[in-house]
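Following are the structures in question.
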Structure I
Amino acid sequence: MIAFLVWIAMGALVGWVASLIMKTDSQQGALLNIIVGIVGAALGGALFRFFGANGLNINDNQVSVYSFIVSLVGAIAVIALVKVVRRLIAPGGTASRI
């Protein structure tokens, strides 16, 4: 139970920091910060493993500065991907001109 609460708290923290970096904090609530943090941790871990680095992240029950950074990189990537998709499907966006 404690591990689950730590996972949620770290997901929220990672998502919040990523939203501050990507300047989307005013558009995201606490629940979306948690989701972005947890999904970002999975993506960050996969990316780091793909490039041959240790991909430990908060989803592996590892709480450290390294796992925070891995998770943060993934969360930033998630927000960046969402921004690109929103821009493409928005009225007047690039996709509507194709």
Structure II
Amino acid sequence: MTNPIIIVNYDQSWPKLYHLFSKRFADSLGDIAAAIEHIGSTAVPGLAAKPVINIDVLLATTELLPTAIERLGRIGYSYQGNLGIADRIRGKTHRPRTF
């Protein structure tokens, strides 16, 4: 297997990392973000997980997507499209993730 899935024990820093990221997103997006939520297994206290902080950013309207893409691009995120899943939009940072 070339890219094994790594599951680690719960890390107390995950909520703090989420708050750091969500503040950056909120500062960048301003009032076009209706909500910013920590999702996935790292959001569940005590649960072992892949060490990746998953965050949903809900926009006030879909018409604001181009603005969100541009603003998040300024802080290092690139638009990834829906990756084959209808009604999903994905972005990714170019920075390596270390936990």
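Look at relative contact order in percent (Cα under 8 Å, 6 or more apart) for each of I, II: the largest one is in I.
Determine which structure produced the value 35, 15, 13 for Cα extents along the principal axes in Å, for residues 7-54 alone, calculated from the coordinates; the candidates are I, II.
II
Determine which structure produced the value -8500 for helix-only ellipticity at 222 nm (-39500 (n - 2.57) for each DSSP H run of 4 or more, over all residues; to 500), calculated from the coordinates; the candidates are I, II.
Clearly, the read-out refers to II.
One of I, II was used to calculate FRET efficiency 1/(1 + (r/R0)^6) of positions 15 and 71 (r between Cβ atoms, R0 = 25 Å, to 0.05), giving 1.00; which? Here the read-out was taken from I. A value of 1.5 for distance in nm of label points 7 Å out along Cα→Cβ at positions 31 and 63, calculated from one of I, II, originates in structure II. semi-axes √(5λ) of the Cα gyration tensor in Å computed as 27, 16, 9: which structure among I, II? Computed on structure I.
Comparing distance in nm of label points 7 Å out along Cα→Cβ at positions 23 and 47 across structures I, II, the highest value is found for II.
Taken together, the values in this text are just the output of simple stated rules run on the coordinates, not laboratory data. Fair warning: this is a prediction, and the values are worked out from it, not measured in the lab. Cβ atoms are built from the backbone, for glycine too; each structure is taken alone.
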